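Right after this note come the structures.
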Structure I
């Protein structure tokens with residue numbers, strides 16, 4: 001297999017950027033930041049959206065070219081020239097289900113693309129209290145909801161920028177007297193093409209905003225003591241990474257991606273992903289999170305089919321959850 005000088009230059013540049021991205025974390029202790037674990041609220045916002053992105057090991061900030069970009073990096077929405085919709089489902093251990101819908105609408109008058117999202121996590125939990133540690137005989141629903149919109153445009157031939165707002169609500173068992181919390185959070189991102197082949201670098205800041213704090217007071221059913229609720233910050237995360245295609249031909253394409261995550265409530269993460277597509281009909285993916293205790297290995301596949309002027313996609317992703325067991329995701333998409 002031969003490569004053009006342009007591809008080789010792109011490969012060299014990408015490797016140089018990757019080395020810069022990885023050098024600082026390599027010298028640091030990955031345990032730094034673990035003392036902040038469990039200090040955020042709205043943690044369902046950490047659940048990766050889209051089987052394609054998760055199949056790449058969630059190394060998606062610099063790829064972000066489908067409707068799930070509204071979750072990973074809103075700048076990627078500017079690369080979409082047609083209306084697209086994506087429906088995503090994931091089943092977590094403990095009968096916890098998360099559904100997410102994303103829709104992208106290019107608007108010429110605005111010079112960019114609008115996108116909308118709606119996500120809901122829910123499960124049914126048996127009620128317990130101080131006097132009934134094994135259950136009261138009642139159950140209640142726990143649910144999280146996120147709804148939002150984003151806008152992105154291509155500011156130059158190399159630079160894409162996007163931003164969005166979303167409303168987040170957590171219902172912590174209001175059926176049995178539990179509190180609810182809500183907040184408005186912001187996302188912002190950018191993608192920049194270096195001019196060497198398809199090499200691009202990207203950054204995004206997600207879930208930035210005010211703390212989530214229940215209103216009212218908690219009254220102990222045993223002692224009658226009244227206490228005010230504490231507030232917790234949202235799970236803000238800063239992502240940066242690089243992606244490029246070392247192979248890009250008429251019948252096949254190979255995309256590689258490296259990403260570094262810096263969450264506000266945990267240690268730094270380094271993720272690597274790879275996707276091979278053939279004839280725009282089949283895609284195979286894999287990814288790895290190098291310093292995760294669980295959820296470190298991912299793999300998946302995608303199928304593409306044309307329906308008239310529209311194109312449909314079906315994507316699947318598997319994640320090794322370790323003691324949690326296997327995590328399965330499926331996504332359906334349509335471009336029209």
Structure II
């Protein structure tokens with residue numbers, strides 16, 4: 001069970017990713033790490049120091065890295081591979097689909113700095129479409145952890161569960177949302193805040209924090225908003241989506257991703273199949289490329305900040321019923 005314990009934390013999320021992988025590799029000699037010239041960006045220096053013979057830096061050759069990971073999995077290894085989100089998904093998409101998914105490989109992909117969190121690296125490095133590219137792939141599991149507790153769980157779960165995983169990782173410091181030791185389940189979401197006026201479905205460190213900030217802003221106005229963490233983007237917690245939509249009658253999806261193909265699309269599919277008639281808005285990146293800038297500025301510019309989320313909730317409530 002997960003216990004919500006929101007508090008400030010100065011640790012970077014990539015540190016938890018790397019340390020958890022080192023811990024697991026110490027117990028399981030099958031775990032190897034593949035990097036595409038971004039070992040520092042992923043914080044994997046500690047893995048190289050601990051297991052130099054099990055870290056392979058392929059250079060800037062992401063298609064080859066994915067194909068190599070597939071081959072390693074078929075010889076008994078459990079390969080984890082990391083690079084920035086667009087280069088972990090868009091560039092090697094065919095290798096992910098054929099060499100990994102279609103072939104039944106046991107490969108774990110980590111795409112870092114998704115969406116606007118690519119900040120000063122600009123539009124070429126901001127994966128706004130990674131979930132949309134991978135979600136249709138049969139059998140893939142897509143997780144987007146929102147804090148250190150959830151990240152450690154995601155890495156352990158990927159290592160222990162056969163099959164293809166994609167972990168969407170915010171690299172930098174983030175607040176602690178869940179108490180240490182909390183456990184989660186693939187295909188299930190978690191309620192971070194209770195409320196009956198509306199529900200926000202969200203995922204990831206930055207958007208969970210912005211959604212909780214929006215809920216606090218609205219609470220000061222007497223509007224009680226439920227916040228649901230859909231960290232398991234695929235498989236999605238369909239029961240949670242339907243239950244929260246039915247109980248509140250007003251739904252807002254919030255994601256650091258295009259509004260096409262990501263969490264909004266997944267939630268919309270569930271609601272359409274359920275036949276529920278609810279007031280609905282979505283907050284996400286709308287048909288535009290990324291830009292260079294600091295995170296706070298990009299959240300405002302792309303309409304992803306807590307202020308914009310709160311406005312979307314108010315608009316949704318105006319159409320409720």
**Request:** Can you spot which of I, II the value -10500 was calculated from, given it is helix-only ellipticity at 222 nm (-39500 (n - 2.57) for each DSSP H run of 4 or more, over all residues; to 500)?
**Result:** II
**Complete:** FRET efficiency 1/(1 + (r/R0)^6) of positions 99 and 131 (r between Cβ atoms, R0 = 41 Å, to 0.05), calculated, reads 1.00; among I, II the input was structure II
**Prompt:** Computing volume of the Cα convex hull per residue in Å³ gives 117 for which of I, II?
**Reply:** II
**Asked** Just checking, which of I, II has the largest value of mean count of other Cβ atoms within 10 Å over residues 251-258?
**Response** II
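Values quoted throughout were computed directly from the atomic coordinates according to the rules given, and no laboratory measurement underlies them. Computed from a prediction, not measured in an experiment: that's the story for all the values here. Cβ atoms are built from the backbone, for glycine too; each structure is taken alone.
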